[in-house]
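Bear in mind these aren't lab numbers, they're just calculated from the coordinates by the rules spelled out. Given the structure is predicted, the values throughout are model-derived calculations rather than measurements. Cβ atoms are built from the backbone, for glycine too; each structure is taken alone.
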Structure I
Amino acid sequence: MAIEFTKYHGLGNDFILIDNRSSLTPVITPEQAVKWCDRHFGIGADGVIFALPGQHDTDYTMRIFNSDGSEPEMCGNGIRCLAAFLTELEGISRTKDYYRIHTLAGVITPQLTDDGQVKVDMGLPRLLAQEIPTTFTRADNKVINLPLEVAGRTWDVTCVSMGNPHCITFVENVAAIPLETIGPKFEHHPAFPQRINSEFIEIVNRNYLKMRVWERGAGITLACGTGACAVLVAGVLNDKCDRTATIELPGGALEIEWSEIDQRIYMTGPAERVFTGKF
């Protein structure tokens with residue numbers, strides 16, 4: 001059976017979007033998602049996103065299968081793409097410029113802006129070791145600038161959960177990090193029982209940071225929205241950046257704010273339609 005899809009990307013972090021509004025069960029399996037995401041024998045993507053019916057007083061439900069078949073709690077670039085996809089599905093019947101979307105990380109609210117960007121209320125960052133989760137410090141401790149040995153080297157790391165786990169390391173030159181070899185060692189480190197997304201950050205100034213990321217379940221990607229949010233939080237906690245900053249990723253830039261008023265994280269960035277098809 002042929003299934004219709006639309007491909008979107010957020011700063012090069014690309015996804016296959018499927019209209020799954022008729023059922024809460026994804027129309028393809030994680031194993032099939034792996035084949036769909038294959039860049040040589042499939043469509044090619046970092047993940048498959050399903051637009052499902054809403055739950056618990058939300059407009060829609062988001063589920064995502066990574067390119068390795070695993071299922072993350074949420075995806076920042078992905079939810080921007082989903083919001084843009086939903087406006088396409090609703091067409092002229094769309095009556096509002098924001099959605100309440102149920103995810104495994106809680107309710108996330110993306111808002112379509114007049115300039116075509118998507119601003120997302122990403123919620124509150126979670127900072128305790130048990131919330132990341134990680135085991136290399138006490139469960140009720142925050143993980144701020146603590147030493148972690150990976151691949152025979154000690155790294156000073158800060159960990160943040162945005163509903164999914166992130167380990168942030170500040171470095172002098174982010175381009176010099178051998179991400180393809182060190183990324184998997186962070187992801188599968190025994191201190192992270194649910195694996196980890198790893199971000200390496202170069203501080204340009206207090207309002208501009210450069211970031212490279214190894215994503216849990218997807219490997220090196222051009223952008224990571226939840227990662228950019230976690231990076232800003234880590235930068236503030238380590239007094240390396242202000243509460244609003246531009247995060248430059250290989251695929252482009254995101255604007256991130258950690259509000260002093262409500263303590264929530266707001267992410268603004270693009271979501272672009274690439275093509276549609278059947279598979």
Structure II
Amino acid sequence: MDKYAVKIEGLTKVYKDFWRRKKIPALTNLSLNIERGEIFGLLGPNGSGKTTTIKLLLGLLFPTSGKSWLLGCPSSDLKIKSKIGFLPEETYLYKFLNAEEILDFYGKLFDIQRKERKSRIDRLIRDVGLEPYRKRPLSQYSKGMLRRIGLAQAIINDPDLVILDEPTSGLDPIGSREIKDLILEFKRQGKTVLLCTHLLADVQNVCDRIAILDKGVLQVIGSVKELLSQKDVIEFLVRNLSEDDVQAVESFIKNRDGDVLSIGHPSSTLEDIFINIIRKN
């Protein structure tokens with residue numbers, strides 16, 4: 001079990017109605033393992049059970065049945081909480097404090113020494129792109145800026161496991177890219193990241209493996225490359241062919257009973273085009 005950052009066996013949560021009768025199944029018999037050092041995406045539409053899973057792992061909810069472990073310890077073990085960083089879907093912070101003060105407050109909760117605390121605060125504010133706004137009260141922050149300071153707060157304790165619920169919510173494309181770059185940096189530092197989102201681009205760009213939930217039930221799990229690969233389709237990427245050469249290749253494939261699905265030029269993504277244009281100006 002020690003090689004897993006997260007281990008879940010048969011985790012089930014059924015909410016009860018006013019009369020304490022079992023009513024709404026939010027999560028049904030979820031079992032999965034997340035290895036140390038990987039970025040794992042938990043994907044699904046709203047109401048699929050993603051946030052319920054996180055709350056069960058963090059001990060904010062009690063399971064109806066099943067067990068879970070974090071970093072080799074039962075998830076109910078309070079000692080392991082200091083090694084976990086968590087960014088909730090909604091950021092609730094003290095709005096009358098500025099970025100320095102809010103990070104200093106949480107750093108003190110983790111009993112981080114003053115010199116180390118100041119060093120981490122400076123680095124984190126710089127990493128999340130809030131250097132020009134470090135003295136501004138959080139009440140004057142936009143939603144995107146609150147997500148950034150929320151992410152900094154989530155990792156002030158230098159956690160081994162980082163759990164992020166919709167980390168790019170409210171961010172523009174450049175901010176979203178910067179946060180995804182930070183998540184990749186966590187992996188390079190040896191941290192494990194559990195990323196919950198319904199934004200497909202976030203998962204595809206940064207995750208090693210993903211699991212898809214729907215109506216509280218695990219539908220599929222595997223590597224991103226594995227799940228995106230179309231086994232019955234072969235793709236060639238060729239340069240410097242004339243139109244006659246292209247027609248000859250197409251004829252060759254058809255003579256072998258192959259289906260030519262498309263012939264065209266490779267394209268970039270809208271995100272890449274947008275960011276390249278903005279950064280040139």
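Worth a mention:
- Of the structures I, II, the one that -5000 was derived from, the read-out being helix-only ellipticity at 222 nm (-39500 (n - 2.57) for each DSSP H run of 4 or more, over all residues; to 500): I
- Test item: Kirkwood radius over Cα pairs in Å calculated as 21.4, pick one of I, II: II
- Winner on distance in nm of label points 7 Å out along Cα→Cβ at positions 111 and 167 once structures I, II are ranked, highest first: I
- Which of I, II yields 4.3 [mean projected area of the Cα convex hull in nm², for residues 71-126 alone, calculated]: I
- Identity of the structure behind 0.55 (criterion: FRET efficiency 1/(1 + (r/R0)^6) of positions 159 and 223 (r between Cβ atoms, R0 = 25 Å, to 0.05), calculated), options I, II: II
- Identity of the structure behind 15.9 (criterion: mean count of other Cβ atoms within 10 Å over residues 143-150, calculated), options I, II: I
- Computed 0.60 for FRET efficiency 1/(1 + (r/R0)^6) of positions 47 and 79 (r between Cβ atoms, R0 = 35 Å, to 0.05) - originating structure among I, II: II
- Comparison of I, II by relative contact order in percent (Cα under 8 Å, 6 or more apart) - largest value held by: II
- Of structures I, II, the largest value of distance in nm of label points 7 Å out along Cα→Cβ at positions 7 and 247 belongs to II.
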